[in-house]
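Next up: the structures, one after another.
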Structure I
Amino acid sequence: MQTIKPQTIMLADMESFYASVEIARNPSLRGRPVVVCGDPERRHGIVLAASKEAKAFGIKAGGGAWECHRLCPNVVLVRPHMQQYIDVSLQITAIFQQFTDRVFPYSIDEQFLDMSGCEGLWGTPLQAARRIITQIREQTGIRCRIGIGENPLQAKMACDCFAKKNSDGIFTLNHGNYASQTWPLPVGELFGVGRRMERNLFNIGIRTIGQLAVLPREDLKWRWGINGEILWLNAHGIDYSNPAAAAQVREGVEDERRGVGHCMTLPRDYRKKEELEVVLLEITEEVCRRTRSLGQVGQVVGVYCRGADFDCPSGFSRQRKLPQASALTMEIYPLVRELFYAHWDYRPVRALGVGLSGLLSAGPMQLSLLEDRERSMALSRTMDDIRRRFGLTSLFRLSSLAPGGQLFTLSKQIGGHSA
């Protein structure tokens, strides 16, 4: 009987990617506590990445930039350059493709590599990983960490739980050592266990991955359905997917999303109705554009507002069902305004958001005796096509030129940050 040889799957992760790119661009930053963050002056002061020197002071991604100086007086704050990060990520992908043609990006700084059958070219998986790490460091100046496994789950766990903490940045998990290596770890470190699930597991006395693994599979499935069964499989290092499927997990979630939303932190406190209405219209336009790009319409509109006073928090989040499902800006915006003014306390505003949920396939549209909805949708799609080809500011509403408009600022950014 022929024995099937296990796969060799790698998950490569770039250390403090944004910060590493900045240090590679400016070697004088090497060895210093570097933090990449948005502009605190424009309310975008969130830590996106921190070098290992900055992390030593307790600075973490997702924290506020205003806390960095308190934690580390000599911290170096650097504005993000998103286009540069994208370019370097593509450069790293090209390096991976020199080793295998089966490369599957998972995020901007993580990629799966299927190295099965490449031993004749690059040696053992450990030797191949070392060559990859060396080549990335020499060509980009960035340190890569690699988890090696017999499936994507094992590779991910090997990277996140062990390789990132090793001096050589490499670790291997397989069916032979998975239990001995991972079962002693806190259950929160298991891939697929978020904060809410961690609390649920704590409530039934589960503290480690091993304690989860010894629970009957059917018990977990009874409690949490398919998610419970997946947790049991993950605890045992079992993963029936391939790297391509693993890399597409986020895309799949996106395809099945329940709604489309967009929230904006304002560059200053907004007090005037006219300025707030401009931003609400711009956000509604963006949400409708993204909904149309999915070929869908929404049944429920939601409005979010956060006040400017941290000492006395204020704001609201409210939603209402539309008379008929839509993705047309001028059908949805009147309800957005109505919701906003029904709940706004007329205090300064720091952030605004709009969302569409209850998504349905656009399909045939309900006819109206008063309006030509098909014509309006066709016009909106034509506008979408122009903006897609020539940029968001190639076609815009005149109100975006009024005080408070943010369209032209946002059009120069990638992911909410300067390109």
Structure II
Amino acid sequence: MSTEVKEALKQPVAPRSSELDAPLQSKRMLVNLGPSHPAMHGTARAVVELEGENIASCKLDIGFLHRGFEKSCENVTWTQCFPYTDRLNYVSSIMNNVGFALAVEKLCKLEVPERAQYLRTITSEIHRICDHLTLVGALGLELGAMTVFLYAIEGRDLLWDRLTELCGARLTSNYARIGGVSRDAPEGWLEKTSATLDRVVLLRDEIDALLTRNRIFVDRTRKVGTVSRADALDLGFTGPCLRASGEPYDLRKAAPYLVYDRLDFDIPVGSNGDTFDRYLMRIEEMKQSDKMIRQCFRDMAPGELVVRDFRYVLPPKPEVYGTIEGVMAHFKLIMEGIQVPAGEAYGYTEAANGELGFYLVSDGSGRPYKLGLRAPGWPMLAALPVILQGALLSDLVPVFDSINMIGGEVEQ
């Protein structure tokens, strides 16, 4: 080492500039996700304030899809409300039909025939599988697992084929009626549906194998978007999101309706309340729905499809064409609507995303005086800013997927 270098090393180090010691100048960034971003699953907008890559705050902006469901129903007859219910959760529309029909039947004190109850249960559980396949497929897709999405959509479309044969529509399946269902299952439908369910089981198990032990998927979902049991109850959670947090509450067990009290099935319950548990709830619930549908196929007996009371149900066509009583009953039901007894009632069912409730008020006329909807997805969506506080921006998409926001029911 030269003498010059040695001398230089002996010199004292100059103090650092105060500018270098000052903290870095930074400011929070405001990012808009939606309302047309594909990861937002509908026309919803999230205004996210970022501190680096962490979410400092999140504000949700909805209303882009609002169609005035409640007021629309108050301006048509009770029967004409059914097409509006189809479009609430448009991935499991028959469950909305059934929920509304049960609420009206509660006001009318109608006892639906047994076969109609079985058919309502079968179609509701088929649609539950369709709903859960949609969520799991989208969750996999948006974390990079394209194959999972293709498997899920194949299974959903096969089930939609069977529903089309039953009620004539794939998406907005209008099947339930006040007093029963619109038509019986066509010949050979039970056998075809059983074969379809066999294929869906294979697809579901393939999805399970691809995701549940996948290191990338587990790292992106475990301990992400965690909601404790106490917080889930305080926030008004129901359905799979509540059960993922450890609360074993399911209306099919807590307040059985249709034929659920006759069926043998379990209620899956999580322990961590994170995105991974919310995914597992859907996988396990699909297994239970498959089990219930097959029990209904085994136990369902021939019988009436609607109540034989022409104050609520249209008479058969031969009676309309051949008797004055039939034609008058048909005319009054079409022109004036069902005369629901005056009063109020709250009907509730376990829809795919949680408790679906219809609050009805009747003044005795053919139209609802007042209708209120408890959308199952609303409490989870309202809690999203709380769940995402401090999370990474990249965690927003899987957490948002796991609550399964459906714009049609949330915005009504």
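Here are the numbers:
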{"quantity": "Highest-scoring label, criterion being relative contact order in percent (Cα under 8 Å, 6 or more apart), among I, II", "calculated": "II"}
{"quantity": "At a computed 26.8, 123 (Rg and Dmax of the Cα atoms in Å), which of I, II", "calculated": "II"}
{"quantity": "For helix-only ellipticity at 222 nm (-39500 (n - 2.57) for each DSSP H run of 4 or more, over all residues; to 500) computed as -14500, the structure of I, II it came from", "calculated": "II"}
{"quantity": "Given 2.8 for distance in nm of label points 7 Å out along Cα→Cβ at positions 186 and 298, calculated: source structure among I, II", "calculated": "II"}
{"quantity": "Read-out Rg/Rh (Cα atoms, Kirkwood Rh), for residues 82-121 alone, computed value 1.00, structure in I, II", "calculated": "II"}
{"quantity": "Origin of the derived value 37, 23, 18 (Cα extents along the principal axes in Å, for residues 146-217 alone; candidates I, II)", "calculated": "I"}
{"quantity": "Value 1.3, calculated as distance in nm of label points 7 Å out along Cα→Cβ at positions 322 and 338, assigned to which of I, II", "calculated": "I"}
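Bear in mind these aren't lab numbers, they're just calculated from the coordinates by the rules spelled out. Quantities reported herein were computed from a predicted structural model and do not represent experimental measurements. Cβ atoms are built from the backbone, for glycine too; each structure is taken alone.
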